[in-house]
Structure P
Amino acid sequence: MSQELLQKIACELNKRYKERYLTKLEFSYEANVDEKTIRRILNGNQNISILLLHNICNALDISIYELFQSIELDQEQQS
């Protein structure tokens, strides 16, 4: 279950970062997160702390609530 959630977060973050940034390096710089960490997160291979997720959401100009709401909506649409 937890790996499934990480994959859903990764999918949503991938969608959103590609709408706003040209590269993962640019995104990692704006989020103040190491690029290798961003890559692991975007691949669904990194457990994310709340503070790290907060930085990432700030760089995407969304709230953590909006992120999880999008994941919930996607899940409902797939059902």
Structure Q
Amino acid sequence: MYSVYILQSQKDNSYYTGVTTDLKQRIVDHNSGSSQYSSTKRPFKLLWHCIFYDKKKAYDFERYLKVGSGMAFRNKHLI
């Protein structure tokens, strides 16, 4: 199973979107600073996640959420 997730930084309210097979551990990684991109924006809270059984579909949806129309969809329907 693959989780597509959206986190929100409690520091600057920015969003982080990702994919993982272990959501609980991935959130711990983000909040501990071991994830390089997000280490300066911690702490994070989980806003939304969705489970996919197909790896390609999960990564395709994550990629979509990172482009303009996907961000608009995220803001209107997911958070």
Structure R
Amino acid sequence: MGGLRQIPWVGKKTEQDLIRLGYPTIASLKGANPEEIYQKDCLMRGVQIDRCQLYVYRCAVYFASAEKPEPEKLKWWNWKDEM
């Protein structure tokens, strides 16, 4: 298991994406801007990717930044945009 896959909802593909985007470790995500990560991912791919990936990035940054992450905040769907 890769280090980033310790983050809930980060699988092999998202781990590869994060490494490609310059975030090779959990520590490297601490304090990062998930919206910037998502925009950079879209630019690198040359397409607008599903916003669910943004929600996963938000969750991952929270996990990396929180001293004691709250279980409910470790579910990517709880990071959706406000309706």
Legend entry - Among P, Q, R, structure where helix-only ellipticity at 222 nm (-39500 (n - 2.57) for each DSSP H run of 4 or more, over all residues; to 500) as derived comes to -13500: R
Inset, instruction - Assign the value 2.6, calculated as distance in nm of label points 7 Å out along Cα→Cβ at positions 33 and 65, to the correct structure from P, Q, R. - result: Q
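For which of the structures P, Q, R does the calculation of Cα extents along the principal axes in Å return 36, 34, 21? Walk me through the numbers before you get to the answer.
Details: P: 36, 22, 21; Q: 28, 26, 17; R: 36, 34, 21.
It was calculated from structure R.
Every number in this text was worked out from the coordinates using simple rules, so none of it is lab data. Computed from a predicted model, the values in this text were never measured in an experiment. Cβ atoms are built from the backbone, for glycine too; each structure is taken alone.
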